[in-house]
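Pasting the structures in now, so scroll down.
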Structure I
């Protein structure tokens, strides 16, 4: 079974010969950027550099996917937020940051027209990077892209506290905002797919129990995730960073093909609550385990997650840029072995 078939069949819940070693999120480290002499912050601005460092993960780590390095400000920038690209060093990793919000008051947002994709900040560059990655990567390697969900994006376009307060005081306006963002994101995903994305990971960290109550997830977040996933015509993963033990079945009701959770979750409980059928990925800590852990600790973490019931282990977020190459290689090899790690 080739790598692309394995990954896409796994996401769809079909039988595979072994677990795939891939990710729904970023896998670019400083080893990727050093290979080409790029600075880390440059990889978020140039389609060629994005695609170069993404494809490099195949050689560096033997991972079975190409994941475009997308920063978390792109949807806010598309709607008009001002973004600062800060230079990083190995002692001080910095991602792009939002300097100016799109609007100051929640009432102002509903008058904003969503941008056309071709004029939406860095989004055209990301779409181009997918095309380039498809040209550069082997044909049996799938291209993956992630997209931030509408609720977390709303909190980036204006003050997050205003959005959270409005879910209780002015839910009608929140729904208007989420309608606008949802339609934009559906259009964005369609363009990613047309450019060569083989699977999509929809991420909604603002939907976790760390941010809102499960009842708010049901009323405010779930309908829009469900709509986006329904419109996504390639295999799709739903990922929510943070604690999601009490909403994991609600996540599955959004009708993704697979779920991804992070290390805060009780995987044993998640598998019990979900039953055997739903595809469940996770929940390796990008910081504690992949970045700071030893190879032996990584093997142990992978083994424990398989014993708890995951279909394949996966980082719970983007891989930290300073993660050692040896650790990534260990993670990939251990993921491929699955429960055979018991014998190692």
Structure II
């Protein structure tokens, strides 16, 4: 894209947004954030970028069409991160989930096109594949969503692809499970859960263990969103890309976490791993060969890096009350705020 267009980041105050927004500002992009700020705001979120002259923050609901149209004015690109995220939070209130994750998406896309947005980047999810025995699930694999969260992600993909065309360039990213430290931390994601429990309880509880989970470091996925703003239209228009790095079972992830704890916190002694049954059947092994081949994107950080980053954050006191503070757990906060 030419020049430095204004970017609207919906959900920009969330887990990924708190890392992405400063990166965009560093690149010189004017950034407008639209978010409810349920998990916090101010300097704790964007740090030294909080009062950046090119950062505009709008506190509001993505379902408010009048507000959304206003937020879109003057923007040439949208990075859509906003949603009720993770399966338990979505199951809490099915109607709310539908209204936020799908109902708000349809008018957002149509208004973006009407307001002259030229590039729309959608954060879907690799969980749209559901359960697969295939050794490497690529983008052509059937989507078999088994929860409300991934069902609405798949439906949004279809809406966006229908609108693709002309000067309106759309690209869909299906990220693996994101891991690592963010100022708006989530501790309800697989690697982050295991690390929190290992550091602060001295025991890792694995539910099931054989489920395959692809992962990607939060620094890599946010680097990808920035890169998608810079690529020529011909490389990404109407494309769908998996974005993952390492595929491991939950049990393998637990052992990786334990090894990093041994290295970084030897005084903790041996971390016990306990395995209990689970009814979570989601399991898939994605391949990200297409995104590497077509746009040259290859993640550079590992699960081990994510665990080390989290341990450092714990040591520096950046994640106080990590076992009890509801800010780190989407479903607990959703239950508390009773959003309607």
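If you line up I, II by FRET efficiency 1/(1 + (r/R0)^6) of positions 100 and 180 (r between Cβ atoms, R0 = 30 Å, to 0.05), the top spot, with the largest value, goes to I.
Largest in FRET efficiency 1/(1 + (r/R0)^6) of positions 68 and 252 (r between Cβ atoms, R0 = 35 Å, to 0.05) among the labelled structures I, II is structure I. Once mean count of other Cβ atoms within 10 Å over residues 148-155 is calculated for every structure in I, II, which label goes with the largest value? Comparing I, II by mean count of other Cβ atoms within 10 Å over residues 148-155, the maximum is at I.
Which structure, out of I, II, was mean count of other Cβ atoms within 10 Å over residues 108-115 calculated from, if the result is 19.4? Traced to structure II.
Just so you know, all these numbers are worked out from the coordinates, no wet-lab data involved. The structure displayed is predicted, hence computed values, not measured ones. Cβ atoms are built from the backbone, for glycine too; each structure is taken alone.
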